[in-house]
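None of the figures in this text is laboratory data; all of them are computed from the coordinates on show. Since we're looking at a predicted model, the values are computed, not measured. Cβ atoms are built from the backbone, for glycine too; each structure is taken alone.
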Structure P
Amino acid sequence: MPVIEIKLWEGRTRAQKAAMAKRITEAVVEEGKTEAEHVHIIFSDYDRSNWAIAGDLQDHH
């Protein structure tokens with residue numbers, strides 16, 4: 001059972017996440033030779049101010 005976690009900055013809509021989930025699931029089914037019902041995707045939304053890149057906290061927008 002593939003479990004895929006996607007970490008994002010806050011702000012994506014439910015529709016955007018649904019579209020991403022569909023396309024990612026299709027790719028995993030095709031390339032991973034598995035069934036769609038076995039693919040689990042977890043979206044984790046983070047406030048930009050809780051994310052650091054190269055040691056620098058990102059600005060809150």
Structure Q
Amino acid sequence: MFSFGQLIFGICFFVVFVIMVIFSYKADKKKQPKYFKGSYKVLIGFLIAFSLLVFIKHVTQQ
């Protein structure tokens with residue numbers, strides 16, 4: 001589906017993107033902590049929703 005070069009690029013892009021988001025989040029959280037209360041709940045909800053979608057796709061493909 002993807003060439004080897006595209007896979008390498010995609011993986012590198014994802015890793016760098018996640019690192020930049022984490023650094024940005026930490027910097028913003030220090031500046032304005034009141035806006036980040038309970039933000040872990042959003043992350044947990046996203047991970048649950050994503051896992052559910054992957055599970056549904058896996059079950060329906062068989």
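Highest-scoring entry among P, Q, by mean count of other Cβ atoms within 10 Å over residues 33-40, is P. Given that helix-only ellipticity at 222 nm (-39500 (n - 2.57) for each DSSP H run of 4 or more, over all residues; to 500), derived from a single structure, equals -10500, which label among P, Q identifies that structure? Label of the originating structure: P. 82 is what came out when volume of the Cα convex hull per residue in Å³ was calculated for one structure; which of P, Q is it? The read-out was computed on structure Q. Structures P, Q were shown, and mean count of other Cβ atoms within 10 Å over residues 17-24 at 13.4 was computed from P.
The maximum of distance in nm of label points 7 Å out along Cα→Cβ at positions 1 and 25 over structures P, Q, that is, the highest value, falls on Q.
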